[in-house]
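Where a number appears in this text, it was derived from the coordinates with a stated rule and is not lab data. Fair warning: this is a prediction, and the values are worked out from it, not measured in the lab. Cβ atoms are built from the backbone, for glycine too; each structure is taken alone.
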Structure I
Amino acid sequence: MPTDRLPPEQHRQQAEGVREKSEDGRNEAEQFRRLAEEAREVRDQHHQALETVREERERLREAGEEARIAGEEARAAAEAARHATMEAVHATAETLQATLDNMKVVEEMRRTLRDIRELTKLDSN
């Protein structure tokens, strides 16, 4: 039966049904739009989190590289200090040896002077 032959009450009910279906469709479309927007927000948050992780990883890589370089510099400085210490030890040993040699000379001179004094005492007697 075409809609122009329906009694007014049925026509009104049919129009109301169409209006309700239309409203349901709009509500459903709005719900899909909200879900799509939420999905975009989640996707954007995910991208931001990934970018943050990437940036942090890069900072950690740079910090690791700086630490490696600092470690190499510290190793080189420690090696230079070790060499300087060994040179100082050798210089100290040489100084001690020279002091010992000088002390031996002084001791020998004392003996000689003592011997001379003893000979002089004997000659005067």
Structure II
Amino acid sequence: MQANMTDDPLESFAEVAIQILLTLLFIGFILRLNKTLYAYIQATTAILFCANIISLFVIPVLIWLTVNEDLLSYYSLGLLFIWEFSVLAYLFRKTLAINLAASLALSVCYFTVTYLGAFAIGQVLGLG
């Protein structure tokens, strides 16, 4: 989800496009390493769908956070982040047939590559 509160729609669109591209590349790379590339469409659909559904719940919390910096809004945002992290770990665990620790580590790698990677690429390209 694009949480960069910006008034430039082109910048937001570019960062979201970079995030989607990095997500597709990450899933393809992981499935290729696991020799389960046949599950690319299913895994990609599940990951993008779940991430977007959870992001729909994040939008009101982000608006609440920008209007009123209440401590409860930070807790809610953290809880939603943990929920998305857990869902992605579950999807990785079931898709790749790996244990819980490996799926949690893979979720950390996913967040690092997609969200921080998109932010870093956006900064390098001068989008931010």
Work out the source of 3.2 here, i.e. which of I, II gives that when distance in nm of label points 7 Å out along Cα→Cβ at positions 12 and 108 is computed. II
If helix-only ellipticity at 222 nm (-39500 (n - 2.57) for each DSSP H run of 4 or more, over all residues; to 500) comes out at -26500 when worked out from the coordinates, which of I, II was used? II
Given a computed value of 0.99 for Rg/Rh (Cα atoms, Kirkwood Rh), which structure among I, II does it belong to? II
Here mean count of other Cβ atoms within 10 Å over residues 36-43 has been calculated and equals 13.6, so which of I, II was it run on? II
Comparing distance in nm of label points 7 Å out along Cα→Cβ at positions 44 and 116 across I, II, which structure shows the greatest value? I
Quick check on the output: 2.3 is distance in nm of label points 7 Å out along Cα→Cβ at positions 28 and 84, derived from one of I, II. Which one produced it? II
